[in-house]
1. Could you tell me which structure in I, II was used to calculate mean projected area of the Cα convex hull in nm² as 19.0?
2. Assuming 22 is relative contact order in percent (Cα under 8 Å, 6 or more apart) as calculated from a single structure, say which of I, II it is.
3. For FRET efficiency 1/(1 + (r/R0)^6) of positions 177 and 289 (r between Cβ atoms, R0 = 35 Å, to 0.05), find whichever of I, II sits highest and give me its label.
4. Figure out for me which of the structures I, II the number 15.1 belongs to, where mean count of other Cβ atoms within 10 Å over residues 105-112 was derived from the coordinates.
5. Given a value of 203 for volume of the Cα convex hull per residue in Å³, for residues 89-264 alone, point me to the structure among I, II it was derived from.
6. Given a computed value of -12500 for helix-only ellipticity at 222 nm (-39500 (n - 2.57) for each DSSP H run of 4 or more, over all residues; to 500), which structure among I, II does it belong to?
7. Given structures I, II, which gives the highest value for distance in nm of label points 7 Å out along Cα→Cβ at positions 153 and 305?
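Nothing in this text is a laboratory measurement; each read-out follows from the coordinates by a stated rule. In this text, all values refer to a predicted model and were calculated from it rather than measured experimentally. Cβ atoms are built from the backbone, for glycine too; each structure is taken alone.
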Structure I
Amino acid sequence: MRAQHPRIAILGGGIGGLAASAFLYREGMSATVYEQASELKEIGAGLVVAPNAARLLRRLGVMDGLAERAVRLDTGWEFRRWEDGTVLSAEDLASSCEELYGEHTYTAHRADLLAALRSAVPGDVRLGKRCVGITVGDGGLPVLRFADGETTEPDIVIGADGIHSVVRGAVTEPSPAVYSGYCAFRALVPSERAPAFARRPAQTLWIGPGHHLVHYPVSAGRFVNLVAFAPAGDDVVESWTATATVREFLAEFATWDARLTDLIQAAGTPGRWALLDRAPLRRWTRGPVTLLGDAAHPMFPFFAQGAAQAIEDAAVLARCVADRPGDPLGALRRYERLRIPRTTRLQEASHARASVNHLPDGPEQQARDASFADADPLKANAWIYAYDPEHALAETSA
């Protein structure tokens, strides 16, 4: 160690990387964020800010600002049948969520969450910095090499660089992500063009054979976020910037409730990308190098927890390093030990949800639909929403 506090490099300036920087600053430490893009922006569309994420964002002091640009949900887990919109179940979030978990549930545009996190990062964010290699030098310090020829030797490297992480290859054996067989269509529909049923402060999931579709308002109600999942064709690419046509989108849902086809027709040019799949890792850390967010645990979006888990990672990692500022290796091992069981469970639960949502019509589908009448997903998922990583940390020895 060359100073009282470790020198920390974060690769990736997305939600996970900025959250890590913000939580480190909250703990009295600084970090340098290296982002390969020339500007900080989130290409995606909407996301759910569940109570477990909102709780941590409030501790960062950014939740009130985000709430001005987000939508507080009155209804969630509103499952509807694909062909006629029959409501199979719906959760009254307005009256239950804060009582159960101390926070509401919100939906937000990813760019708004990114801006909120950036406001809590007074430290160094360096743009246009693409890392091309990581080695650990003779002194035990990691050496980062960038495409522009610059090198740096921090005490800790945090890989928050997504599912195609460069850092991941320095931690575990390289293995390519595999295609899941699903693709996702996404679009933002201006609220003035969206049907009234989609403008409600509700998270609605239409489920049917081999497909499902989700919609909810974002950006203080100015847009409706639309994301749909379907079998992937051979020509689907894995890219946030790939597009489809409205005709292709409609073709996947042509026999569904006419209200949905109206919503899709209002979508403009939709994006379409293939969902990638990775098995859970058994370790995230090697020496002074660790992983965070999608670099560590990419998960299907069917529990809407990808961003939330990256934020949880960031809070735990920052506290672990703060507890052991002179022992970064021990701090990273503790972080890994605390986070892997939870994120693995969520990866597996999200993976299993696809088969439940996509059942073909028949006895299994009828039993599933009947089970929704007795379900209370808000309480059933208390293991997700009630979890407080800082309380979990307090229960373990430093």
Structure II
Amino acid sequence: MSSEDPLAAALAAAGLGDVRPGETRPPEPRIEVVSDEPDEPTGPRELWPEGIGTGVGSLPGTDPREASALVTGETPEFPALPELPGRGVGADLIGRTAGLLVDLAVEVVPTAWRVTARPGRDLRRSRDLMAADLDAFDDACDRIRPDWVKVQVAGPWTLAASVELASGHRVLTDRGAVREFTASLGEGLRAHVAEVAERTGATVVVQLDEPGLPAVLAGSLPTASGYGTVRTVPAPDAEDLLRELIGGIDAPVVVHCCADRPPIRLLAAAGAAAVGIDATRPTFTGATAEARLLDAIGETWDEGVPLLLGLLPGTAPAREPVVGDLARAGYDLADRLGFDRRRLARLAVPTPACGLAGASPTGARRALALSRELGRAFADPDE
């Protein structure tokens, strides 16, 4: 065969120079080294420093600059982006969250927020209010440069239970719509987190508020007619959807549920970096505490998942709270569950029991100040 033969040249280039046309050669044996060592597990996500407090989100008043000055002044280690529902439509939890949705629009109707074909006045108002809040928060954070900040939105199940489809039925009644809303929320949250991180220079923690989740799991939400209830969502389905959303957000995610019997195990199992509860409820305190809920806290702590522990009253209490009494409530919980008090600073971040929108301005300031003092008390139980 001529050395100028193009076929011979191609065979030689492929290492098959000694193979005649029409012949085949068995493949060369390949040696593949496979390590018996398991993949290195992904380390736990870094969390906020020990011995700090923070707010839940909502505050009284209508001035975002005053509210941002309040949270950065009283909880400078971990300020929460203020929510001011007193401003009306678009400043409420559902309206603020709806403003973050991507490619989904809602509007206010007499019964609730409802899906609509295109963004209108209500959604524009929601987004304008959020923009003003971020400007004010950015300016306030610029004076203290916090390492950590927190933002709050409605979780997917509370959102689906609170928004109506065009038919008037809850989004919750259509599982396809629930997934669509969750995907839209995830996309909007990723952009929101990136913006807040860029503006503040801080690590952003996302708080998903799920006050409606227990009713979703119990099947106790009324239908549009009022003559029945929306069918129950199985706990595994609720957990899977939360896990999917949490896994798609590049930030630590807290799931907060201030209802009477929050599904603590479900929230922790869904991948939450922490679980927020109202620990002042009778189901958690004293002789009325329910063993299964206390067990759920103990199991969650055993797994290293901290709680945002709501110990401070959200409205004016009968008497002025004292840090020692509040700290004792946290220590008693640790003692009852068999945890060293010195671990409380890592296992619990003290917060108000729930939002402070119903408190007076003075009461809200005092509650945030006490949460910070309580965090310090957890860090030094001997003192």
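1. I
2. I
3. I
4. Answer by label: II.
5. Comparing all candidates, it corresponds to I.
6. Checking each candidate, the match is II.
7. I
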